[in-house]
Structure I
């Protein structure tokens, strides 16, 4: 039993497991994760694709290749931490618990990593200004406006979504900015600024100046006029490849499929033309391992600082002596 315990807390075992985990993680960063099996046969030669799919490298962080070494490393590190803690508690003086705190932090980090990789969920939504989306906990995220800043050469500089958050009619957060490096955290959900895009829409302008914007699949009805936005297509014979909208129109002197571009047409008393609507792409991530990782990082920092302070104190005492 003593020999088994000695091997269990072996430094050599720890190094071997770290190498295995590091190698697997490196491969996982090079190999796209979570794709359908047939996608890998398109990306790689048949032998390589078979190897990736059969070994689980396409889902490394939820595969046995990761979970078994991670579990063994957890046990190894736990055994080392327990053995050291017992030895320190037996001392009558000069106890040093900095490394113990550091070990506990590393153990929690492993737990957090496994929980994150096994329970992480992601969702993506695109919103135009004025649109809203319901979150799993009942909150409503409302996009007020979206802006993108660019450098002089046209390259993207920054994307910003300005949002309000409400629940049951109560405003929880107002005018909150979500930026590329500044996500919004709501409980266990983190919302990231992911992308932006411009989509073709149809603007229906009424005589009173009000404008109704139609996305593809939406319709407008008023005063005996019905306009349904069916699809889009490239305008024929135009070198620039301008995209036009294909509408199904009833009333206003028209009946049937009608094509409209940015120049617009009249349907009864309504002016109809295409327009570009800027939408923002927001990614919602639920990470159940986040609390473990947060606490572990605090403990690792505390353990490192405590170890350094104890070493510094010993050095100063030796110099005085």
Structure II
């Protein structure tokens, strides 16, 4: 034991004699802040070697989507630490302002402060600039939209996720990014896999990032270097490194389908440590099986090749992109 704090026995780090900050139930390791940070950095560097293809003699621009929260802060800080010294890599970060009063302004400030401290160029764009209504307005319109249109989504996250994706793609295109980095952690990935399984949605599972070897036409490949780092460990890393992060949750998030899957994954992980890793490995295995079929002469599972949306020119697999479809519903409700 490293000692007692407030009458509690604090175990020592299994790599040194310092008081431990975390006990990893899924691995059996006990780590102090310094060795946890070292372990996380090592995992992220390993993923970058797998996910990021840097062409010799050619500059690679990485656009990092940040929000002011812990995940994207850790993503940006580690990318700068690992890749920032390379002359052939340019890192630019950006945030989409959804128009959520009391939530986005302080988180935007954290994102800006982080970029300033790391010496990274920072860009932003708002929903208004993209031609979307702000989320506070959309949230108020949802009851009317679901009443007038039975097929309309009933949760703000459904609209915000689609609109924000458009914003991130817009920023990446603005800086001519070769790669887009997202801060999805292990919990996020496991929740998404479980949601896709619940919906029987194999296509979404096959489209999961990273897109290193399976880029989506017209979009820079997305990488997710934090995909094997649990959310709690990301948070502890951010605190250990004293990164400027916004701790509040979006006021519109509660009640979303992801929240239910978040609770399910947390419960399963508590009962059987390693469940999150198993869910993500399963998705990877499905993607690998798809790749093997293609190599043997099979056809790729995408139902139809992506094309340009006739309204906004963004990439879509349908006659019209989901963002334009939702924007039209919102405008119709405002007009009523």
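Taking distance in nm of label points 7 Å out along Cα→Cβ at positions 73 and 97 as the quantity of interest, name the structure among I, II where it is greatest.
Structure I comes out on top.
Given a computed value of 4.5 for distance in nm of label points 7 Å out along Cα→Cβ at positions 25 and 121, which structure among I, II does it belong to? Provide the component values of the computation, followed by the final result.
Working: I: 2.7; II: 4.5.
It must be structure II, since only it matches.
For which of I, II does helix-only ellipticity at 222 nm (-39500 (n - 2.57) for each DSSP H run of 4 or more, over all residues; to 500), calculated from the coordinates, equal -13000?
I
As an exercise: distance in nm of label points 7 Å out along Cα→Cβ at positions 137 and 161, calculated from one structure in I, II, equals 1.7. Which structure is it?
Clearly, the read-out refers to I.
Given 33, 24, 23 as the derived value for semi-axes √(5λ) of the Cα gyration tensor in Å, which of the supplied structures I, II does it correspond to?
Traced to structure II.
Bear in mind these aren't lab numbers, they're just calculated from the coordinates by the rules spelled out. Note that this is a predicted model, so its numbers are computed, not measured. Cβ atoms are built from the backbone, for glycine too; each structure is taken alone.
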